[in-house]
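Nothing in this text is a laboratory measurement; each read-out follows from the coordinates by a stated rule. Quick caveat: nothing in here was measured; it's all calculated off a predicted structure. Cβ atoms are built from the backbone, for glycine too; each structure is taken alone.
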Structure P
Amino acid sequence: MNQYLAYLPIVVAWIIFGIAHSILASNLIKDKINLKPVNYRRLYNIISIFAVLFIFFMGSTISPEYLFPKGQSSKAIGLIIATFGFLLAKLAFRPVSFSEFMGIKTEQNQNLITSGVYARMRHPLYTALILGVFGFVIFSPTYTNLVHALCILIYLFTGIHYEERRLIARFGKEYTAYKKQTPMILPTLKF
C-alpha cells in the first residue's frame, strides 16, 4: 500500500491543476481580470504549460515501476498510437490558427468550425491528446505514466463538459444542433 502513496502527490497536483484550469477558463474569471483576450489567453497557456511541466517533473522523481516489460514491440505500438494522435492534432489545427490558440495573436475567426475533422467529431484535439498520452504509456509503461494518463483522461471529460457549456453560451442553437449530430471524441464514419 505504501508504494502507491508515492503517486498521491501527482494525483493531488492533477486535481489542483484541473480545478485551476477550469476556473481560469471560465468567463466569470475572464471578465473579472482586466486583460485583452489575447493577453489573457497567453497568460492562461503559460500558466497551464508550466503547471503541467511541474506535474511531470514530480512524476520523474518516482522510481519507475513497469506495468509490463517494455520492449521494442511496445515502443513501436506506443509510437504508432501517439503518431495517430499527432496527425489528428495537425488535422484539427488546419482551420484553427495555432498562434491564435496559444494567444500569440488576436483571434480572428469567431465562427463555429464544423468542417474537416470537426464534421466527424466535436473535440479532435482531445482525442489527439488521449491517443498521445496512451501511446506514451504503451511506449514507456510505468505506473507513473499510467497515473498521469488516467488523471488527464478524467480531467478531459470534465473539461469537455465545461467547454461545451461555454460553446453553447457563445454559439447557442448552432452549437446545440452540431452537438446532436456530431459525436464528442470518437469519429463518426458517416459520409
Structure Q
Amino acid sequence: MSGLGHNNGPTMERGGSWRRYTWTRARAELLPTLPIEVARRRVRRAQELGIDYKSYAGIRAATGRDIVALLFSSNALRLLRDSRIDAARSDRLASLRQVDFLALVHPPHDPARTASANPILLAADRAPGLIETWSETRRRIHALKGGIPADGIVVIGETHLERGWSETARLAGYIAADRYFL
C-alpha cells in the first residue's frame, strides 16, 4: 500500500516477473498490427507539426493524444528587439497546419506586444521566473493554454527551466529548439 515516503517502486508481491513478461509480449504483439494507413497518417501529422516522426510517435504513445498546440519560449522563437519572431522561424511556423502556437516570453519582452507583433500566436504570457514556485508556474501555463488539453501541448524551448514547464504543467512533452528548428 502506497503511503507517505513511498517511491512507487516495483511491487514486492509475487508474480512481478510474470506480469512484466506478459505486458512486454502483449505490447510486442500489438505493434506489428498497426495498419499501414494509420502509420502513414501519423507520418503526415508529424510533418504537419514540423516534428520528426520519432518524437511525434513517442509523445503520441505516451499521452494517447494528438498534439494540438506548441508552446514556445521567447528563447526558442529568437524574438527580436521589436518582439517579432525571427524571420526564418516565423516562416517555418507559417508553413505548419492544424496546430495552435502559444508563447511564454522572458523579460524584456512584453507578452501583449509579442502577441500583437506576431498574429500567428494564439496567446502569449510572461514566462515563469526563477523565483516562482512550480505551483505558480503550473497556474501560469494553465491560464495561458485556456481550453487546450494539457496533454496535447508540447513545449519547444532552449533551457532546462523551460523543459521543467512541460513536467510541472503535465504537458505532452518537450523538444529542444535546435532539434525542432533544424
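For relative contact order in percent (Cα under 8 Å, 6 or more apart), the calculated result is 20, so let me know which of P, Q that is. Each step should come with its number before you reach the end.
Values: P: 30; Q: 20.
Value 20 for relative contact order in percent (Cα under 8 Å, 6 or more apart) corresponds to Q out of P, Q.
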When helix-only ellipticity at 222 nm (-39500 (n - 2.57) for each DSSP H run of 4 or more, over all residues; to 500) is calculated, the result is -22500; to which of the structures P, Q does this value belong? P
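Can you say which of P, Q returns 12.4 when mean projected area of the Cα convex hull in nm² is computed?
Numbers: P: 12.4; Q: 13.2.
Computing mean projected area of the Cα convex hull in nm² on every structure in P, Q gives 12.4 only for P.
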When you work out FRET efficiency 1/(1 + (r/R0)^6) of positions 80 and 112 (r between Cβ atoms, R0 = 35 Å, to 0.05) for each of the structures P, Q, which one comes out largest? Q
Computed 12.0 for Kirkwood radius over Cα pairs in Å, for residues 48-87 alone - originating structure among P, Q: Q
If distance in nm of label points 7 Å out along Cα→Cβ at positions 104 and 144 is computed to be 3.1, which of P, Q is the source? P
